[in-house]
Structures are given as C-alpha cells and as structure tokens.
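K.L.:
Presented below are the structures under discussion, each in the form of structure tokens.
No lab work stands behind these numbers, since they all come straight from the coordinates. As the structure is a prediction and not an experimental result, all values here were calculated from the model. Cβ atoms are built from the backbone, for glycine too; each structure is taken alone.
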Structure P
Amino acid sequence: MDSVKTWGQALEFQMRRWKRTRSAKTTLINSNHITRHVGLSYPISKMGKTGFWMNLQEELLDEQKSSSTVNRICSTGSHVIKQTYLADLHKTPCPKFKRLKEGQHRMTWFTKDQVEQLVFTAIDVFDRPDIADAILFSAFTGVRQGELLKLKGRDLDLSEWKLWIGGKPDLVTKGSNVRWVRIPERIRDICIARQDNKLLFGGDWKGKDQLYYHFCRIRDYCDIPNDHVWHSLRHSYGTWLGEVTQIKTIQACMGHSDISTTMRYVKATDSAIEAAGDAL
C-alpha cells in the first residue's frame with residue numbers, strides 16, 4: 001500500500017499487523033465503534049483535528065459507554081492514525097487530546113446567553129442563518145447531530161407543537177427508538193419556515209463535518225473554549241430542563257434507557273439551586 005486516504009484503508013493496513021496478536025479481536029471491536037460513527041470512507045485528514053476526537057468521546061458517552069471504554073476506543077483509533085503516519089502513508093499526525101479520567105464525563109455546556117451569542121454571530125458576522133437555525137434547534141430540542149440531519153418535515157406536528165425523533169409511531173419499523181419533545185416558543189418560527197422541507201436541516205449540509213466546521217468557526221469567533229463541541233448543545237438541553245422539571249421527564253425527552261446517563265447531562269446551575277431554595 002503506497003498511501004492511505006481513508007479510515008478504512010488505514011485500519012486495513014494496521015489490522016494486518018494486529019491480526020496475529022492476542023488482542024486482535026478486542027482491537028477490532030474497538031475499531032468497529034469508530035467505523036460505525038464515521039464510516040470506512042471517512043478522510044484521514046479530518047481525524048487530525050482535536051475536535052474530531054472530542055466529539056467522538058461525547059457521542060460514545062451518550063451511548064452509555066464508560067469513560068474507560070471510551071478511552072480504549074479512542075486509543076485504538078489514534079494508534080491506527082499514528083502508525084500509518086509513521087509508516088509515511090499519509091501526512092496527518094494524530095493530535096493530542098485529553099483522555100477521560102475513570103468515571104469522568106464531559107461537563108461542558110452552553111448557557112442560553114452563549115447560545116444566543118452563537119446565533120447572533122452566525123447571522124450578523126458570518127451571514128449563515130442556516131447554521132443559526134441548526135444551533136438553536138439542537139439546543140432547544142436536545143437532538144444529536146446525526147438525528148438533526150435525518151429529521152424530516154413530516155416529523156413535525158405543529159398542531160400540538162411536537163417534534164417526533166426517530167419517526168412518527170405510524171411510520172417507523174419495529175424496534176425503532178422513537179420519542180417526542182415539545183417544541184418551545186424560541187424555535188417555532190424555524191419549524192414553521194422549514195415544515196415543507198423533505199429534510200428539515202439535512203438538505204443544508206453535505207454531512208456532519210461541514211456543519212461542525214462552520215460551528216467551530218463561529219464558536220472560536222465568540223471566544224468560547226474549544227472543549228465546547230456540538231454535542232455540548234445536548235448537554236445544554238439537559239441542563240436547562242433540569243432547572244424546570246424532574247429527572248424522569250428529562251430521561252424521556254433525551255431518549256435514554258438508563259437514567260444514570262441522563263444524570264451526566266443535568267448540571268447544577270445557579271438558577272436550579274436558587275429555584276430549589278425558593279421551593280422550600
């Protein structure tokens with residue numbers, strides 16, 4: 001192999017060296033988690049950015065994987081990139097990124113003021129109302145980035161201000177994970193404007209990477225730390241809900257099967273602490 005351009009090619013090269021080791025089976029399992037998230041055709045060049053690995057950590061944590069499991073998966077992936085780079089098969093060195101501490105979960109989330117700052121900057125500085133819509137919608141519904149790009153106009157029920165995630169009950173196949181959330185006032189105009197779109201947001205973007213690229217430009221312009229990744233918008237949703245409702249309701253809104261996963265998302269904000277004291 002003279003050169004590699006994709007994750008699949010790099011993995012194939014490295015697996016030939018791993019296949020005779022005792023840990024080959026476990027290594028393949030760890031690698032498959034990355035393949036499931038990005039696909040075999042994912043460009044190696046995009047894996048040379050710290051944001052890629054931080055976002056991957058978030059998505060794996062959201063799947064109820066432990067921090068130690070997330071570290072093993074990311075270590076396997078970064079090793080593939082490092083070894084193929086050292087073999088001079090591509091020009092993308094693997095970046096340094098923080099591993100999670102045992103039992104640690106990401107704590108970054110956006111305040112509502114920060115989200116409004118992102119939206120203002122997207123529109124007034126970058127002239128990108130499309131990404132402003134995507135940021136607002138994700139923050140106020142808690143949809144994952146992949147879910148956002150799959151949503152269809154028919155998933156909206158504007159008569160009751162409901163958003164169905166995973167398809168409406170009469171349109172999904174057996175075993176699908178379906179949930180609905182209330183559409184808050186802040187994003188109702190966005191829903192009205194986009195309701196006739198086949199894809200609510202997916203038609204605006206070639207994929208998750210393009211959307212994330214523009215998000216990072218706007219976040220950096222706002223001088224918000226780069227540990228605030230796209231998935232932090234989902235953390236924001238869980239945290240904001242924690243100020244107004246109880247944990248079982250939040251679990252249903254976020255689509256978690258295990259309530260311990262939901263608890264990772266609900267941060268104790270000053271507003272929540274003040275409301276708890278007032279309630280007494």
Structure Q
Amino acid sequence: MTQEQKAKADSFLAMHQAPPLLVLPNAWDAASARVIEKAGARAIATSSAGIAFALGYPDGQVVPRDKMLEAVARVASVVSVPVTADVEAGYGWGPEDVAETTRMVIQAGAVGLNLEDAKNDPSDPLFAMEEQIERIRAAREAAEHAGIHVVINARTDVFLGEVGEPSKRLPETVRRINAYRTAGADCLFVPGVTDVATIRELVRQISGPLNLLVGLGMPSVQELQLMGVARLSAGSGIMRAALTAARDAATELLQKGSYTTFVDGGISFQEINELMARGRTFSA
C-alpha cells in the first residue's frame with residue numbers, strides 16, 4: 001500500500017460530495033476498465049456479476065474470492081484513476097471474513113468496496129441488520145488498521161430483492177441504510193429503485209450520499225443530480241450490452257455469412273492495443 005493509493009482513496013471519497021454526481025460505468029476486466037477510463041470516468045467500479053460471468057461463474061458470490069480479487073487487481077494495475085471493488089457480501093458470513101476481504105481489496109490496489117446485506121437465500125434473503133452492522137464495522141477497522149480510508153459503499157437489497165411487503169420497503173431501507181452509515185459506511189447503495197417519488201424520499205431520509213443502480217425508467221443523470229443523488233452505478237449493464245453485441249455479431253457471421261455487426265464501427269485493433277500498452281504503465 002502506497003501514498004498514491006492513500007491519495008486515491010481520499011480523492012474517491014471526495015467524489016461523493018455531489019454535485020457533480022459520480023457516474024460509474026462498471027468494468028469487468030482490464031480492457032473494459034481502460035475503455036471506460038478513456039471515455040472520461042473519474043473512477044472505475046468493478047461489476048461482481050460482470051467479473052463472475054467473464055470467469056465462467058454465475059452471479060451471487062459463487063466465484064472464489066481469490067479469483068474475484070485477482071480480477072480487481074488486474075483492473076487496478078492498468079488505470080490511473082481510483083478503483084472500487086464490488087465484493088458482494090464479503091465472501092463469508094462473519095465479520096472476520098469481511099475483514100480479510102477488505103485487506104485483500106487493499107492489496108489488490110483498490111480504494112473502495114461494495115458490501116451488500118443480501119445472503120442469496122430465498123428463505124432468509126438478508127442479513128439481520130445487527131449482523132450487517134458488525135460486518136461493516138469489521139471492514140472499517142481492517143481498513144483503518146491498514147492506514148487507508150477505504151470508501152465503503154453499504155448496500156441493502158430490500159427493494160432489489162423485493163423483501164417484505166411493498167409498503168414497508170422504504171422505511172425498512174431507511175432504517176437499515178442509516179444504521180449502516182452510523183457503523184462506518186461512506187455511501188449508501190439502494191439498487192432496485194427507479195421512480196422519482198421513492199428516490200426523493202431516500203435522498204430526504206437517509207443520512208449520507210445515495211448510490212443508485214441504473215434501471216429501466218430511471219431519470220437521467222442530470223435529473224438525478226438535481227434530486228441530490230450522489231452516485232450512479234451501471235452494474236453489469238454495460239457488460240451485458242457488450243455480450244449482446246458479441247451474440248449479434250456471431251449470429252450474423254454464422255447465419256448470414258456477413259460481418260457488418262463487428263466490422264463497421266467497432267473499436268479498432270490499434271486503438272485498444274494502444275490503450276492497453278499505455279495502461280501497463282500504471283503497474284500496481
């Protein structure tokens with residue numbers, strides 16, 4: 001861990017003081033990270049689902065922790081901007097698991113992490129709030145011990161997982177997310193919300209910067225900024241769009257025998273090769 005990494009952590013934390021809203025088009029490998037950085041991203045967030053898919057695993061904390069953090073390290077090694085890692089639920093149930101994952105995030109060169117309260121268990125979908133508080137505290141303590149202010153983005157899946165009765169989801173989300181803020185979270189992530197009324201209530205009722213996930217029907221970046229949203233994540237959306245392009249190109253080639261989908265308008269070999277050559281100057 002270097003002074004440069006500490007400086008990136010402080011810079012990344014400051015980016016959450018909107019405006020401007022921090023927009024994160026999530027990356028899933030080194031090449032996508034370089035393309036996103038070149039497009040003007042102030043920071044790079046990894047997509048846990050995107051990385052899992054690229055490594056041959058389904059989403060939902062199935063990919064081994066070491067493989068996920070190796071992918072994060074490759075991203076951090078090729079970009080000059082801060083990197084934040086989506087580490088799902090911390091790759092373990094207990095606070096000690098989360099603490100070790102936090103140390104691995106720092107070792108990988110990242111300066112932020114997402115930590116969700118989803119358990120991927122339909123019969124018991126979320127950690128108890130008290131459990132999640134202890135897990136967030138463990139992440140914060142591990143980062144402090146390492147001498148770096150890792151930006152903790154605490155996520156609750158009450159809305160995304162459709163947990164509980166619809167009328168109770170907003171108050172439960174606010175209850176959880178404010179407790180996570182008190183426990184040491186820097187940013188508060190509520191995926192699954194796209195309607196203006198709920199977004200406004202979240203901004204009004206939560207005690208820290210709000211992070212949303214891009215979804216159908218969501219207001220524009222400019223509108224979200226005016227509402228007071230601090231951070232917007234693309235999740236696995238861009239990765240899935242890239243796979244859509246790959247599927248369509250392969251279908252055209254195999255079924256029609258033509259090449260328009262990937263020959264016309266695609267990023268050139270020279271451009272991506274130069275991006276990766278320059279990215280290698282940012283070795284971790």
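K.L.:
Of the structures labelled P, Q, which one yields 30, 23, 19 when semi-axes √(5λ) of the Cα gyration tensor in Å is computed from its coordinates?
P.N.:
Corresponding structure: Q.
K.L.:
Let me ask another. Ranked on distance in nm of label points 7 Å out along Cα→Cβ at positions 114 and 202, which label among P, Q comes first with the largest value?
P.N.:
Largest one: structure P.
K.L.:
Quick check for you: by mean count of other Cβ atoms within 10 Å over residues 18-25, which of P, Q is greatest?
P.N.:
Q
K.L.:
Given a value of 0.90 for FRET efficiency 1/(1 + (r/R0)^6) of positions 146 and 250 (r between Cβ atoms, R0 = 30 Å, to 0.05), calculated from one of P, Q, which structure does it belong to?
P.N.:
Comparing all candidates, it corresponds to P.
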